[in-house]
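The following blocks contain the structures, represented as structure tokens.
Read-outs throughout are calculated quantities, based only on the coordinates presented, and are distinct from any laboratory measurement. No experiment lies behind these values; they were computed from the predicted model shown. Cβ atoms are built from the backbone, for glycine too; each structure is taken alone.
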Structure I
Amino acid sequence: MISTIIRLARVGSGSELAAAVLMGLGYPSVLVAALIPNLWFFAAAAAVTYAADWYLHQKKSYLVNRLGQVRLGLPIRFLLRELLMVLLLAREGLADHPLFYAAVGCLLVFYGLQAAQGALATFVRLRRTMPVVTRNVDLHAVRVPDAPPRPLLDRSAEKILHFDVLALAGLLAAVITGRDAYGYAGVAATLALGLLYILALAPYLRRSRRAPAAGAVLKAVTKWLGEYQPTVALYFSGGADSAYQLNMWLETLERLDGRPIIIMRERNLVEKLHQTTVPVLCVPGGQHLMAMDLSTIRVTLYPANVGKNIHMLREPSTKHVFIGHGDSDKLASVNPFSKVYDEVWTAGQAGRDRYALAEVGVRDEDIVEVGRPQLAPITPAAATPKHLIPTVLYAPTWEGWDHKAGNTSLLLAGENIVRRLLEADRPVRVVYKPHPFTGLVNRKAKAVDARIRQMIIAAAAARATDPRWAGQAAETAGQRSAARAELTRIEARLAELTETGRPGSDEAETSRTSLADPHRLAEVRRLRAERDDAYWRSLGWWEHTVVTGTAPSLYDCFNEADAMVSDISSVVSDFITSGKPYAVTDSAELGAEEFKRQNTAVRAAVVLSNSAAELDELLDAVADPAADRLAGARRELKRYLLGPDRPTSQERFNAAVRALTAKAEARNASVARKLAGEEIARLDEEAAGAGATEPPAAVDTVAERGAAEEPEQAERPEPGTPAAVDPAAVEAAEADPAIAEDAAAAGAPAEAAAPTTAAAAP
């Protein structure tokens, strides 16, 4: 019953629901207390409304936003309480008393102070907002002053509203004790604090305390782009919870040849970006992005299909590639939108076959198999389990936007899977790692997730008191304690290293101070690996656990597990790298054969029904390698899904970037020659029309300039014109017959081709 009410009220917990109920009852109680009148009842009810309001704001409750949408926002609730205070004074017979006039005057003046403070705070925020947010970009060309102290702007409207507590408390004390001085003192304190808040914000109105103007910042970014001249871009746009789609590509990008850059579109995602040495340019405004000179970029990589991609797809001098953020049999892996890109890079032959089967307009010749460079941290399976009992990872995916039954096992099979694992005849350790989007569109999934967590917590508590594990617990207590201490130390050091800028800095100041530090980044990555290791050592190898958040990572959970249960998603395709046994749930109840036919990654899996009765086969394979009848199928499937082990995925990815860069150079060279030829023809026509017997000197000048200045144009093209190319690439194209054939097949002149490198797996 309570859970149903929580879901309907759109609150996150029972405590939030209690606070919402108290607030809902508190305001009518304040009204009743003012009408009776009853001073103590009024004071108690008002205190309840203050406390409930504060708690809901601290929890960032969805209910708070809902109240604002129905004209019961925070300012209205405070004003209502203040008006009821005036009503209370009138009901107490003080309507003709000077204290009454002082109270009314205070509230009117205080309302004016709120308006002034709100305007100032908004102005300061706007003047601190730059048109771009950067990381690892040197903005020394503009002066970015330090940010105002965070307490001044953080939840500033809420803070000044609470200053009325002093006035209301003073007025109540004056009425209760009969001493007007209390009331005047409270009124004076409220107005003084409001005025001081305004005075504290005022210095940040000065030009010297503001961020530079948009034009100056964009000019500095343009200057930096001209100096850095990026060649490969990773372009990303997405929702608040989608940063993982970008973070998974950071290390791959760092190991690329050339000069990479990350172009983002959402400010709120910059702070969720992991540390990297790659320059980051977040440009929220489409008009600003399209005005930038990005003509040196030859390859642009897209991890997600989103509407804002169009702002970069319009760049003709770069080749556009969809790389995705996972490789699976989900429909998202064969999105028809993918045909807008020049190439689609898949992990292996399976990705190519998916597009052929789907017939969504992506041509086979535009697909390149590059493997999955991110999978390098996943270690292959050992001959035997790491511990005396095997670890089984349950990592279900989320419910998806379309609510299809087959998207996630959580709804229909999740509790059955966990229950059977916890009650298995041969004991196993269960590690549960839910998808971060779980419950995003389906509250039932969130409820199931909560129940599974409780099941695992209860099972872990029961196992801690089980005599079978008591001895192990006693023997390893010291080691686990030391690991927890080490984990605390590592977390503290990571917090120091990952803190960008000084405490209280805003995005403008951080853009100024966050420059690449390879040594710092290397230490961060080393400590993260040590943190993951310490995390597992802090637990008993028999201890069930729930893993949430980013640490330990999913891949680290793969390395700790001896087997996995999951759903159709890139998680399964990635886990196949390890070669370990796995099971996939047929939640849509298609039947094992049809399920395998429709989903490539299931071909070497134990297929589970929603009852999870087939889990014994998975546990048998983990306990006895001789009973693992799917081991050979997993090896074959790994190659089909992810390509060969040699050359490595990173090497194949780099080769694909080089090959596509050459194609972009060839295209740009062809366009530049065509434009130069058209200009010469136009001048010839003008000369002929004027009756000239010989071409004027301007024609020779233009022709010579078209040939002589082409290398310079390749380095610094004019904004809005097709970029020139590297002359070396053109010469190589003209000298290589194979390249000329490729160019002819693509419909380009043979002399416009550039050398390419085979990137697809054999």
Structure II
Amino acid sequence: MGLGYPSILAAALIPNLWLFAAAAAVTYATDWYLHQKSSYLVNRLGAVRLGLPIRFLLRELLLILLLAREGLADHPLFYAAAGCLLLFYGLQAAQGALATLVRLRRTMPVVTRNIDLHAVRVPDAPPRTLLHRSGEKMLHADVLMLAGLLTAVLSGRDVYGYAGVAGTLALGLLYILALAPYLRGRHRVPAAGAVLKAVTRWLGEYQPTVALYFSGGKDSAYQLNMWLETLEHLDGRPIIIMRERNLVERLHQTTVPVLCVPGGQHLMAMDLSTIRVTLYPANVGKNIHMLREPSMKHVFIGHGDSDKLASVNPYSKVYDEVWTAGRAGRDRYALAEVGVRDEDIVEVGRPQLAPIAADAPKHPVPTILYAPTWEGWDHKAGNTSLLLAGENIVRRLLDADRPVRVVYKPHPFTGLVNGKAKAVDARIRKMIAAASAARAADPRWAGQAAETAGQRSAARAELTRIEARLAELTDTGRPGSDEAETSRTSLADPHRLAEVRRLRAERADAHWRSLGWWEHTVVTGSAPSLYDCFNEADAMVSDISSVVSDFITSGKPYAVTDSAEVGAEEFKRQNTAVRAAVILSNSAAELDELLDAVADPAADRLAGARRELKRYLLGADRPTSQERFNAAVHALAAKAEARNARVARKLAGAEIAQLDGEADGVVEPPEAATADTVAEQGAGEAEPDAPAATGPSAVDPAAVEATDADPAIADAAAVAGASAEAAAPTTSAAAS
């Protein structure tokens, strides 16, 4: 890119037709390559006003300069080229406007999954070739003009130039004509009002009781995906409410209805009155659009449980309750003193950890997982072991006296803000690749490799088959479909989802069988997952993050690096999750203790401490985390019903008092009656010392607490309101 455009300029000034043609070809190729690879340079060039349209225009202007330098400034071909350039940019403007308009008219106010929108007609999307990177395709139509004009100059036959000019203009016009039909009504999605009306009708039929609310950046989808199976096993009628369109395609398959509402005004206008509990995996500003609903209870569930500062965010004060995995989470908030009351914390365990096995795989050579976290936004030395200790850790594992297999799984964000971390990661990968190649050539392992070659080959074939079948099952839309069409077609299929999950489990097993149990490897991407790596490992080395807290579920030995070098005792005091870990310095000299514990359980002096720490961090094994989570949802839903019933009684009482005042000739100003109501709605709960309600409209607290979150809970407010209305004539008569 840096050489191509200066070369075009030089070729135009010399002039040299062959150099111009070669340099132009290079610039076309580099532009195509950068866009195919989604290179960061594409955005950087646009930021400095060298975006794609400018680069194409520059090349075309230099072509005009070349023609002038070739002595064709007074030739009709020169005027044809200049006229083509002007007309072509007019066509580009028209094509860009049409493409944008077609996209806008295909954009619905919501994106859905597993929601039946049969009440509105959503037509099929236009062919992908028309809208995908449409601007880039239109710009490339100038290739015909450039090729024709250069050929005309080289051959002396103007007909080639006129043919190239005509071809470019014809291609541009054809593109516009191909787009135009998709502006017609039969290709448009219904108006926003019709779509929102259909969603409202569906909400009335489904009547969700529990919502998982999520907003975040494009790389944060994992924070939501980790809760999908937990939500699927909830009693009641769950729903996922999202705010960003680009996150829907990153959502894993689920049977739970998904409703993405990008517009805050649309979300706040929806009838979500049947929802009693809303769960929040992340602290983000858009949570306010849901937190404003007083008829439901709001819970922060987070997306991990660790000693990082994010686990005691002061923002958590806005929620009715904060759910933590175990006692450790409660103690963190008490220690941090950020305003979260102890009575608002509920220990529910971590339901997502159910797939983590407690048994080691028992291979002849133990597997050590190295899973460092990333460097973080603040560049603190203690964030990751990768920078100061990573290479030492891997080197000591590879050179251990008793052979081990190393599985290296770096954090997906590694190197995002610190180039040094990316460089270390690259060096570690090279170390592992070299060690793996050396082990393959070592006679000690060659026999094992030959003996298991057939099994590994069969596992690779099975892996290929599983991947192909998963691709079929997960690609549920028509090729080229857009988000509107996918919203229409993506209805839940429990059988397909069950097969997908079975195949994912088989894929993890086939992946490990395709490798030798002695073979070092680097794991990236989503498969095998982190938990699959946990199950394959005999021990782990990691950093302060939720990875450590999750691995403790397995009960296996683990080590954590004190990268900031605060000292082992201070490190344990500051970080709960490392109290049963082997603490490593940046030299990683302490790794022998971890390897001894793996080789001989009798030498594992921290086994008892790990069991105690597991209970402290994650709670008891019985009842299960899923059962505790369900119970917490039921209990909080009952509190929401009790609150709604109290408000209904107060509203009914205020109306009765006003009617009685009118009967006696004393009319209380409406403002006085509504002020208390507003205060009650803002508070959400009655004060602890408020007197219990009596009379026909009273709600038995015990009955409320025992109420289930499914249909009965959804109707409790209506029952309370009916009771209040039934009591009204009696109260009025007594007052008269």
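I, II: which one has distance in nm of label points 7 Å out along Cα→Cβ at positions 46 and 158, as calculated, at 4.1? Before the final figure, lay out the partial values.
On the way: I: 2.2; II: 4.1.
Source structure: II.
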Where is distance in nm of label points 7 Å out along Cα→Cβ at positions 166 and 638 largest, in which of I, II? II
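Which structure, out of I, II, was distance in nm of label points 7 Å out along Cα→Cβ at positions 286 and 582 calculated from, if the result is 4.5? The partial results should precede the final answer.
Working: I: 3.8; II: 4.5.
Corresponding structure: II.
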Can you tell which of I, II yields 66, 33, 28 when Cα extents along the principal axes in Å, for residues 198-373 alone is derived from it? I
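Of structures I, II, which gives 4.2 when distance in nm of label points 7 Å out along Cα→Cβ at positions 478 and 534 is computed from the coordinates?
Source structure for this number: II.
Please state which of the structures I, II yields 12.8 when Kirkwood radius over Cα pairs in Å, for residues 462-517 alone is computed from it. Working shown, then result.
On the way: I: 14.8; II: 12.8.
The value was obtained from structure II.
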